[in-house]
Structure 1
Amino acid sequence: MKLNYPKVHLDHDKVFVSFYINQKRYRLYNGKRIGSTTSPNSHPLDQRFSIGNLLAAEVYKYLTEGGVLKKYQSDAVIIGKQTDRDYLTRALNNKLSGNYSKKYNEMLNHVYRLAIDEMRGDNLTSSHISDILLKYRSGVSHNTIRRHLNVLINEAIRLGMSHHPSENIKSKKAKASLHKPISDVKLLLDEIRDYNSNLYLCCLLTYGCLLRPHREIRELSWGDFTSDLRYIKLSGNRNKSGRNRIVPVPEYIRTILCPAEAYNNIFTGTIKQLNPSYFSTLWKRFKANTDVVEEMQTLYSFRHSGAIEIFKRTGSITKLQKAMGHSSLNVSLTYLRGLEVPQLNEEDMPIL
């Protein structure tokens, strides 16, 4: 790094210091960007130049001792060694500026706060990561937090952080749990229809079109349907896989649809959408007032039940992948392992 000693200048009663870093000129009118309260232009005119000399000395000392100078109103670094805290902050900002879901961004914010609170300083160590993960006994929660921490750390390393504090911390083996399908879908749907029409349509679309209830279905407008109501078209930014998706609409769903203006939400009848927790809250209230729903069943159980139905009838992983909107066959295979779907028949077993 080539740094000249800052010079003090007077420009229409305003005092500033200027200096060159690697042949590029920079100006500072006060010490805010170096953590100093020195502000020449807050003093009387006859004192500003002398205070400017004090600022010049502070700037030179700060930069020659490894202080970090960032661009004006930016996280980009002009000079100086950044701390792990700086890198993590920049990594978070980079990720939040991407086209990710609200839920994903909330999780990144959460793990960022966990890391900053645990550090209590500027450097992130493997001990800090271990202490964060020790708070999560569940294997699923442990691995989820670890995975999102790694997203931030990998981005920080890409930006210049020199070490990987979670590199040797392994994921925790999580016991597989079965998603609970619905044994009598029609019976449950009939009861839901009598309880709430919005919840009924949501469950029907979750089962019959295999859409995800809390975003894909909740955000549906009539413009997402074809004119004959036979298909729903969702662009990549409207579904989890990030790919454009077209799904057929079964006749038993089409017969109850009452299309309106293209821009209107199918539930509210206006351009306004239901709030993100609407269906989960409604489901909890319904579940508390019925004996038909079993303990491990959720709104997603309709999607799981629909997946089982498709796989049993077609025996095709490829068709299941397309119906579910999975990004790859591996995702569909992993999904099937968590469902009560026998992948071996009696005829496949050893004979004696």
Structure 2
Amino acid sequence: MRDVKSKLLPDQNFPLCLAPMVGLSHVVQRKIIQHYMPKNATTFWPTEMLNSRRLPKEVLGINSETFVDMSEEHREQNIVPQILGNEEIAIRESIIRLQNVWDIKGVDINMGCPVQKALKHNYGVALMGDSDYAARVVEYAANATQKLSKKIPVSVKLRAVGSSHSIPELISFVEKLVNAGADWITLHPRSAEQKRRGVADWNQITELKKNISVPVIGNGDIQIADDVIKMLSETNCDGVMAGRALAARPWMVWQLGEKLNFDSPVAYQNQKAPMTDLEEGAEFGRMLLMYIELTEFYFKEKIKMSEGLILRRILFFIKTTHVWLEFGHTLMAHSTRAKTLDELKIYVNNFFENEQRMYQRTELRQ
């Protein structure tokens, strides 16, 4: 297999990264995946989608939407926040603020979110309706990075162009973004209308990589470690991004590391990654209890979020990931009964006292 060392950040050597996802790509999700990262493997870490209109006035580190752990003991590295916006001043002020507070290593412009709250403000995938308009937003971000003490790269995450999935249109669109200052592109080759339905058209990633001058990250239909290697091989992309499947199977980075000859994670020295359906089912249980503990630590102790809101955040994670478990619907039903974090831990422990099987694949639309 070809060398998969990343071309994105100077100190990045691992080809898989987490996708920015609303309600999921927060400090706890990053910490969970980092727990399973092979020793000495480095990648970049996204945030949830952050609103550039609100960022300049937020107290970063207090609001749960924008929490990054900057303590000496647990400091997060290689943070690349994803911002949502289309206004020059708001984007500039947001990037400067994020750099000053978090020492970010890059910034990502969201052009892939199809949800209504983004569309109504001409954010997210709405930017893809006008290539000149989209290029101006990238230019706003690129100009803002010139105001920093050290320039950081600007990336853009986008979907397929239009319902026709025209590759020439896609290339033309992305060329304008690159000319406006985009340093790399992440492509999820489904249209906004598709959302998560159907099969991601990896050929678009292949053709985009052939025709533009900046690195390309591929995104879409990554559920197991072999999918990462397959995408790298078939599309020649520079990196791979995974979303909900990586949230459900965070040890995928460990599995991939074994295939790429990385050492085991620090917490699992000389151990092998879980691979069978029963091993992965058991690991899901251990991971979920870790997830609950970390959520309690960060959102209850550090951010002082109410227990009710913390439970809602954890339940959203379970709702998203339980479909990879054979009897995940039972786990979900039991978890919704919990009125406290202690009750939730009891339900989770009871569920995983019995052997549980984990599917390699499920319908991503769920």
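A short reminder: the numbers here are calculations on the coordinates, not readings from a lab. Small disclaimer: the values here were computed from a predicted structure and weren't measured. Cβ atoms are built from the backbone, for glycine too; each structure is taken alone.
Couple of notes before you dig in:
- Which of 1, 2 yields 4, 17, 27, 23, 17, 10, 2 [P(r) over Cα pairs in 5 Å bins from 0, in percent, for residues 170-233 alone, calculated]: 2
- Entry that produces 3.7 once distance in nm of label points 7 Å out along Cα→Cβ at positions 106 and 282 is calculated, selected from 1, 2: 2
- Origin of the value 91, 61, 38, where Cα extents along the principal axes in Å was derived from one of 1, 2: 1
- Of the structures 1, 2, the one that 11 was derived from, the read-out being relative contact order in percent (Cα under 8 Å, 6 or more apart): 1
- When FRET efficiency 1/(1 + (r/R0)^6) of positions 42 and 258 (r between Cβ atoms, R0 = 35 Å, to 0.05) is computed for each of 1, 2, the one that comes out at 1.00 is 2.
- Which entry (1, 2) yields the derived value 22, 15, 10 for semi-axes √(5λ) of the Cα gyration tensor in Å, for residues 218-289 alone: 2
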